[in-house]
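J.: Following this line, the structures themselves.
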Structure I
Amino acid sequence: MVATKYYLAIADRLPEESNWSIIFPDFPGVTSVAEKFADVMRQAKDALATVVADIEQDGEALPSSVEEDVLPDYDCTAFHDPRTLLVPVETAGHALRVNVSLDEGLLARIDDVSKRTGLSRSALLARGARMLIAAELNS
């Protein structure tokens, strides 16, 4: 089952800078930048989703999240005007079997693409769903 976890992000902007810098205390070295504060959450979500996917793909454990009542330690004095955010990220879960109904022509096309790409039908449908969700979040 996919679970949503929340991690702390810190957005900061120096007086002489126009962009917001975004860091994640739980993920040292992971950063992002946003031109406007309105874009900070979208950029933070994208950066966090990327690092979490990489960690999960490598089979490594994720740092403890807010749900586990663990907040990272960080040096407040290292920032000029910090804004803290709780950033959601979907984490991998256990695969579930579901029953869906599809038009037979569409199913045949899905199976054809599955064979050509070497993906299972489930993997192809999951990839398509993730792409559509990402496009919706970025629009």
Structure II
Amino acid sequence: MSDMKVMEKGEKYAHVSVGSLKNFEGKQFVKEATDATSCEISFGVLPSGASVPFFHSHKANEENYIILSGEGKFQVNDTVFDVAEGSVVRVATHCDRNLKCTSAQPMTYICIQAKEGSLEGYTMTDAEITERKNLL
């Protein structure tokens, strides 16, 4: 597991970094570093030929895996399918899951875990356009 570096923290935000993803190894959860209250996010890198060392399922949370680089196999219960850079896989509660890197280069992915069925508003149904001076 890599160390998460806190870049800046305010009352209403947190900026953290795992550093260059090209040099990242292992798995890093970010909930504690960001003080998140709505979901858990993790970065993961699997070397060529490696898989997550265990199957697991969740009782209340679904997971969304976003493959950033590499290729591999993903298994949900007894179904296996190919994944590659750009793949997004949602896995519901009470399903076993695992993934394996089958490419010569490592597989880098992000996993977002949140309570299944909790998303009520999103994009413009939850957003408001605001007036603020642009300081960028």
Structure III
Amino acid sequence: MISKSDQVFLGTGRRKTATARVRLFPGSGKVTVNDRDIATHLKVERFVKMATAPLTTVNLAGSFDVVVEVSGGGNVGQAGAICLGIARALQRSNAELRPALKKAGHMTRDGREKERKKSGQPGARKRFQFSKR
């Protein structure tokens, strides 16, 4: 699939508990996630657009093939991880793309994680009902 003469650009993206390893190489614009088409993997059009947003931001959607291995999390987390991984790989391919990607917000890692459940309570923030008597 990938010949040794092609130049491959790597990027890692993370969001919530999802991790995406992205390989970007010159091609026709095909995006593959876990050996499946991105539309069949993410299923929702909004998530597909979110994941491929860095390519459309810099107008390179048809000039790179993207191969992604993603694990963990759900659809939203995986889409965000793929987005960050593609943006980082694009920056490695051409450093001049960084300002456009940064302005669009694709280079920032979303650090929001799920808060842990506290012991003796039903959830992370929820408390049992207080009874004065």
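Read the figures in this text as sums done on the coordinates, not as results from a lab. From a predicted model like this one, the values you see are computed outputs, not experimental measurements. Cβ atoms are built from the backbone, for glycine too; each structure is taken alone.
J.: A value of 1.5 was derived for distance in nm of label points 7 Å out along Cα→Cβ at positions 20 and 60; which structure in I, II, III was it taken from?
T.: Checking each candidate, the match is III.
J.: helix-only ellipticity at 222 nm (-39500 (n - 2.57) for each DSSP H run of 4 or more, over all residues; to 500) was computed and gave -8500; which structure, I, II, III, did it come from?
T.: Values: I: -11500; II: -500; III: -8500.
Among I, II, III, the structure yielding -8500 for helix-only ellipticity at 222 nm (-39500 (n - 2.57) for each DSSP H run of 4 or more, over all residues; to 500) is III.
J.: Using distance in nm of label points 7 Å out along Cα→Cβ at positions 12 and 28, single out the structure from I, II, III with the greatest value.
T.: That would be structure III.
J.: By the measure Cα Rg over 2.2 N^0.38 Å, for residues 36-83 alone, tell me the structure among I, II, III with the highest figure.
T.: I
J.: Taking Cα extents along the principal axes in Å from the coordinates of each of I, II, III, which one would give 60, 31, 22? Write down the numbers at each step before the final one.
T.: On the way: I: 60, 31, 22; II: 50, 34, 24; III: 76, 31, 26.
This value belongs to structure I.
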